[in-house]
1. Where does the value -24500 come from, among I, II, III, when helix-only ellipticity at 222 nm (-39500 (n - 2.57) for each DSSP H run of 4 or more, over all residues; to 500) is the thing being computed?
2. With Cα Rg over 2.2 N^0.38 Å as the yardstick, tell me which of I, II, III scores highest.
Structure I
Amino acid sequence: MTTGGVFYLNKKTIVLLLVIIFLAFFIRMLYSQYIYMKESEKTNGLEKVKAYEKVVLFHFPLSPYTKKAVEGIMRECEALKENNEKLYCYETLRSNLIQIKSFYQPYKNVILSINPKIAHFRTIEMINWKENKFTMKDYQSLYSFHLNLLNYDNAPSIFWSIITVFSLIGWIGSVFLIILKGLGTPLNKRILISGTAGFILFFTLWLIGLYTA
């Protein structure tokens, strides 16, 4: 609606627009996963892995395609013949899963299951590299080194992770508070001031939490 030549949106319209934006975002993610899953059906080997990789990187919670892509990469890794290709395949999957980590790690069990495989193939590649002077006698020490490195727990601080989650909810809630309660007719200055202060506080905590965690 318009008032004095100025265009205003009522609260219900603003909320509806926000809901539409969120739905459009998730539909876009789901559609992208669908497209790359279809693309994976036309390829084999490492090209298939690359298509599955794109599906994983478009992951969002409860997506039915992410699980299929992860399982697909695992199958392709097992089917590959060359050690260097297997290593590339498993490292690709591990890297993809770590990239989609937020306040929790999706498919953590998969990462733990492929870490020994990656450690094994890294060790074999180091021994086979002509510039190195390693032999199979060094296998166990090299394997243990790589496995310990892969299993190193670099999880963020639980305390700051909790702060980050709650501050995220806080600044988003402050925005909704300003929209729903502050932007009425007339403007509710008390809500606008408290909502803005809350937004600044929670947004600052959120940034600090992301950096510190």
Structure II
Amino acid sequence: MWPMLVQELIINNRISMSMDTMGIIESVIALALIITNCLFVREFISNRFAFYGFCVISSIGVIFSTVGHISTGLSADLNSFRNYNLISSIMVLATLCIVFGVAVKDIFRLKHDTTYSLIGAINMFLLIGSIFSFMINISGTLFDGMVVPLSQITEIDIQSNKLAFYTLGSMELPFAHVDPFIRHLLVIESVCANLFVVMIIGRLLSK
């Protein structure tokens, strides 16, 4: 969500940061979050080989994302950037799904105090937006023009975030024209998010 805010500030000349600098900072933040994810998942994955596999997938995603943002050559070669973005998005989506599965298992199968459950529920709710954001990103990377045209492929992550996180809170879309396939994905996201809230309320009330 942070890049969405910074992009608006850059577009409106509120800050002098360039898009490339924003991309580098975004990669650093992503790296910090991936490390946090690894430390979190380590407490719940008893099989060390499964944990090492998770770390490898996370590392590949961060490396490809960082190279894609800091390499000026890739920014100029849009097809190469698209390939890097596709690999990065698939790897990050895989790690997010694993973290979401671990969180669901922890929250719904075990008894915790209300504060712990609420914090976990908030993280899981935001994970829904992140997961669908990367699903949109992958779809738009595979099919030109579904999210952005190839000439704007370097901005596909921000556009995907806007679509996913606007829809997470409501059905209003931030763009006038949205591809029908992406629109269907957003409907599924909205349904999942609302069902998740109902399930969490039921879980907390059942204690």
Structure III
Amino acid sequence: MKKNKLEEGDIFYVLYNGKYFFGKILLDVSNRILKIANIDSFKSFSDCYLVAVYKGIYDAPLLEFDEFIINGIYVYNKYFYSKKYKINWQFYMHEGIDYTKIDFPESLVAIHGKGICFTKGELEISTELTEIDYDGEFKVNKTVNPSYYSVIDCACHYQKRDDLMTFKPYSFLESQDFRFALNKREFIYKKINEDPNQTYYQLALKHGYDLGRFYKI
């Protein structure tokens, strides 16, 4: 099946440095979230897809694993369609989205009146960390990746195939997502008095936010 534009739930593949990598569109931020509610924590991702990368590096376009090596990262959607910087993706299949299983990157943000907050999806939870922490050891800032190819480079790294990478960043995803900096993540979750093993959906519900409201319309 040929498609000109990807939709939530679409699985696609990319040929990169002679190998095939699979991804999935989990969320279209503008069309799913921001057209319904003007949520501050999502505004900086207004032109983004939340995308996952499947485990596995393949010699042929045949997906064998249903596990993600990167289970949710923001990428500018325009680069999937740009004439100049287009990602050469191919549609593979469609699979429905279970919003209770969607996960989001975790980082810190400085918010006036609230201090240094842990942010994940819709959540912004005060941590009592200081500005020194925020600018130092715990400098993990929310980030948009300009191209899916840079995400594939990270997927190569976390599967011990740095030889396939085109660009090797200094800190990979550890500097933008606590899910890739586990010791810091454990510390942050203690600060906010939460269980790091719960799903985003469970955590958000505890704080009064139901992701399902963006789907039950």
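1. Traced to structure I.
2. Of structures I, II, III, the maximum of Cα Rg over 2.2 N^0.38 Å occurs in I.
Here, each number is a calculation from the coordinates, and none is a lab measurement. This is a predicted model, so every value here is computed, not measured.
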